[in-house]
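Please treat every number below as a calculation from the coordinates, not as lab data. Treat the numbers as computed from the prediction; the structure is a model and nothing was measured. Cβ atoms are built from the backbone, for glycine too; each structure is taken alone.
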Structure P
């Protein structure tokens, strides 16, 4: 496999299963953290070009909370969580009783709370890959950025331009009572690591 375009139907199904397990794990972990039931719709997993990801997020000027983590160990690359304002608001209300500011300027405590959520969610997806493949994967401390979608996506687009012009995009919808909130998980493993994952699953 030389790039993401080479993924066949069975390999895409394997990525969908990783996404399903990771999303379920994330909902469970968030439920514990928020001390409230969190349910999740069946996630949508697609291979998209960067521009299509931006459009699916509401356009380049959509304000988002971005959390970027490096993958290390047996699998290298990047995982990014893009949280819409309704999701960030839900988390801050539940954890701290405060609202997500309209200007997106988080104070230190609110930023730390959002980072911890990103850390927990990333761990859920990494554990899903590890459980299915037996590979050991570590994650870095999340880098937090509140900006427009176009600006946030420019970093991985430039950094991983040599890997692929496409990205593994997992669209989730989490719920807490009557509140529904959308998140996007972007997985960008190096191509060698993607081959390693598929080989561990017997799909290469």
Structure Q
């Protein structure tokens, strides 16, 4: 029997993954846009890629495919891993892919990249925090997860494992494989791999407490 989802069900949550509910669509759009901005800030910091990007870079180097093609293929493979976890994609899965990709490009294009170390470190920390918090908020809409987040939630539901530990294990694994394949690793990579899961965990606990106290009602 599957365990209870580690992500709280908030007042804006949809009843099913294809429900066109205004509050759900608004919250998930804002959250995934901020996730894209967070990824963009990491790129501007130029202190290493996020673990999944390292993985994609490594495969691209070994196969000669473009990184965009590799990202798409990896997403398809990850979606296939949903099958034994009995997961289904939804409207949120599509919005996740669209908004994140769009706002990564917009962030990198229109925000200046700092040269000194302190601003770069600030972008790194801000990007990781923004990505982790926004990830929990978009998942709380219950419109379906993106490929990577769905894998995390599915494993937690099936085995009842801790979100922070599961996310950290996934990020560390793909990062290590990407590094072996030649992907670029830096301080941002390590900070993301070992930090974002716990940010998601803490944000989920905070939302759950506020939901139980009827703060949003």
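Between P, Q, which one scores greatest on relative contact order in percent (Cα under 8 Å, 6 or more apart)? Intermediate values should be presented prior to the final figure.
Values: P: 35; Q: 40.
Ranking P, Q on relative contact order in percent (Cα under 8 Å, 6 or more apart), first place is Q.
Can you say which of P, Q returns 3.8 when distance in nm of label points 7 Å out along Cα→Cβ at positions 26 and 186 is computed? Walk me through the intermediate numbers first.
On the way: P: 1.4; Q: 3.8.
The structure behind it is Q.
Which structure, out of P, Q, was helix-only ellipticity at 222 nm (-39500 (n - 2.57) for each DSSP H run of 4 or more, over all residues; to 500) calculated from, if the result is -24000?
Working: P: -15000; Q: -24000.
Only structure Q yields this read-out.
With percent of Cα pairs over 17 Å apart, for residues 34-105 alone computed per structure, which member of P, Q shows the largest figure? Intermediate results must be reported in sequence, preceding the final value.
On the way: P: 61; Q: 53.
The structure with the largest value is P.
Which of P, Q yields 3.2 for distance in nm of label points 7 Å out along Cα→Cβ at positions 98 and 130, as computed? Can you show the working numbers first?
Working: P: 3.2; Q: 2.1.
Structure P accounts for this read-out.
Which structure, out of P, Q, was mean count of other Cβ atoms within 10 Å over residues 18-25 calculated from, if the result is 14.6? Intermediate results must be reported in sequence, preceding the final value.
On the way: P: 20.9; Q: 14.6.
This figure was derived from Q.
Figure out for me which of the structures P, Q the number 9, 38, 38, 14, 2 belongs to, where P(r) over Cα pairs in 10 Å bins from 0, in percent was derived from the coordinates. Working shown, then result.
Values: P: 9, 38, 38, 14, 2; Q: 9, 33, 39, 16, 3, 0.
Of the options listed, only P reproduces it.
Here distance in nm of label points 7 Å out along Cα→Cβ at positions 58 and 114 was calculated and came to 3.0; which of the structures P, Q was it taken from?
The value was obtained from structure Q.
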